[in-house]
Structure P
Amino acid sequence: MRVLLVGAGGVGTAITRIAARRPFFEAMVVADYDPARAEAAVAALDGDERFHAERVDAGDEAAVTELLARHRCDVLLNATDPRFVMPLFGAARASGATYVDMAMSLSRPHPEKPYEECGVKLGDAQFAVAQEWEKAGALALVGMGVEPGLSDVFARYAADELFDEIEEVGIRDGANLTVDGLDFAPSFSIWTTIEECLNPPVVYESDRGWYTTEPFSEPEVFDFPEGIGPVECVNVEHEEVLLVPRWVDARRVTFKYGLGREFVDTLKTLHQLGLDRTTPVTVPSAAGPVPVSPRDVVAACLPDPATLGERMHGKTCAGTWVRGVKDGAPREVYLYHVVDNQWSMAEYGSQAVVWQTAVNPVVALELLATGAWSGTGVLGPEAFPARPFLDLLTAYGTPWGLREQ
């Protein structure tokens, strides 16, 4: 396997550090718009000759296609933000490479009823060409991070091994992370966080299909394991709600994120001020008027999440809560994966949230390399057997858990 990794930010750098300990691939080209980031990621790997740094604009499909061909890469792993999904997805198809991402093509709210009906859903642009990928015998594995990703694997595992009937699959994400000296410091890309938190959340019900609701709706307190404890969670737009029903028979699918009241209030303020927008506004400067995206300004004003590890404390938990019936009796479980920031920093030099995201696509790549996972078309993690993934995740030194509710 020869991999082109596009994006050398926090998650991309963590991917290189995890992959460097595994023998399943021949080469990994680490490419970024900022060549210094790609070079720094490679330089940290103690001279591992399988890694090579390049510069590439993730929005330039032709340039990415050329880079895939020049390095004879048969896999493209997308570690950029969702704006670049479609050009990278297109470059993989043009070159015949397997495509893997951790977030799917962007949504657009319904123009008249944004909080009732779906407009363009997450992943719609990718699933629209699924038949082309299938006819070509090519694979696009979409949503293969932690959420989406591992959370979807948990849903598949629950359907295959834990339940006869599933009433609800509910992704529940929470943490008790704090950052020394900073009152507001998102532990993941603020660009992506704004996108998923301020868009209309999607809910799935088998007798209604997909529909939307108000951002931050249906608050509930969920008790997270391993000392994290109770966290208020709210509805947020996320890929699992669009992926799980395609392969798992469930009457309801939801995603709720433990954001905390202060974080929610900050996001609401950004929205009220128009600072969540991506459409450029014209800003006066000494050199003349300059078009600037307000959301890019917010991102530039906040610290890079990848640099927060030394000041961060606590744990993050990603998991899938499932309720249904097994052997005629009601059952409710929470399948989860917890990462302690102290451990991930000591072991890999990566903060917990980016490391937890990064480990899952590396596990998936190894399963594809060995043939334990295979397929054609545009497929989510639910389309593959869960047990090989969960076993290999444990072998990577980061076990998952199951709690009867």
Structure Q
Amino acid sequence: MRITCADIACGLLAAAICTLFSPPVHADRGHNEKHDEFPRPLVIGHRGAPGYLPAHTLEGYALAIELGADFIEPDLVSTKDGHLIARHEPNMVNTTDVASRPEFASRRRTVIVDGAADTGFFASDFTLAEIKRLRAVQDFPERPQQFNGKFEIPTLEEVIALAKRKSEEKGRPIGIYPETKHPTYHKSIGLPLEQRLVAALEAAGWNHRDAPVFIQSFEQSNLKELNRMTPVRLVQLVDANDVNPDGSLDFTAPFDRPFDWTTSGDPRLLARTFGFFATDEGLREIKTYADGIGPWKRYIVTTVAAGLPGPGEASRSLLPPGDLIERAHRIGLLVHTWTFRNEQRRLVSDYGGDPVNEYLQFYRLGIDGVFSDFADTAVASRILFELERNGGRCLTGDRDGPKRHRPQCPDQRD
């Protein structure tokens, strides 16, 4: 796969057009002008722009912003000396060039993370100074590899600074959407994430309700602790292992439940799976400590084995959507879903090989935000969705009126 100038130009055009309209995001605790500055549905640059550049790099986050993302998403793990850095997992073997560096060969080891053995090189065995000697690599083999080894690993503070700087440059708000990765594991090795994250937000002036920040986690106790520490918006992630042939969700460990439930010893929690969060009881429970849910998209629209000739998900067909979005909205929870990707093997047959069709389905269902590896496609789809809802006139506005940059299209969602 090769990035062309036309690809980037298309994304930049989409990013420019998306600023023409900004319907408000739902605010859980009443009207909030800061939150209302963002378009709806939100486009979240999942790990930056990993469809084009190695994930979790400043360059990748910056590209996501150029392509129109409203938020950038750093996954957070801790270094040996307590710095929060942006990596998808504590194990850096697949996302950096650490395995090719002979000076660190002795650091390879096997660690139990969330009950599963994992072999590689772990951030908690490296100081920040050592981490800064590493370079990021693309961990999807079918994606561009020419940027491997070029970009360093950023800290949370550097990601925040980038978002602030780009927001000033672009004249639009850009937020961060950090995920606390494996918080129970990090506590077990004496490197808890919560206080360090809140301290970084405080130092940036972003530890308040109006801050352009969501914090997400797959673990519940982690979010409950953060709810006591910070007023920023919190999102409970909802996982599963896979989809069964009949469309039901598979909850095989370690993707069966939040790992803090597994270690709790509480029979009530051990009897649950992640699926509990998608029930009315589960949504009401989430509402007591968080502002939204981040379910895997198969909780909203699942698929069934269809025996079609396509690769991966292209061999499956969609089932009718469920009502999770509607039920979550009914009690005041936002719904942000993941992950949207452009490759054919990640698109169900009903979408006809066009990722835009997948976005449009979820936008029509009323989703509040999407995590995307290809922010430009998500933004372009959002533009088409607005045109679809507003008679095709949203982009042009009133040619005889004042030359404003943002024609107002009526919000037809409520």
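Using distance in nm of label points 7 Å out along Cα→Cβ at positions 145 and 169 as the calculated read-out, with 3.0 as its value, let me know the right label among P, Q.
Q
Using FRET efficiency 1/(1 + (r/R0)^6) of positions 129 and 225 (r between Cβ atoms, R0 = 25 Å, to 0.05) as the calculated read-out, with 0.05 as its value, let me know the right label among P, Q.
Label of the source structure: P.
Every number in this text was worked out from the coordinates using simple rules, so none of it is lab data. Computed from a predicted structure; not experimentally measured. Cβ atoms are built from the backbone, for glycine too; each structure is taken alone.
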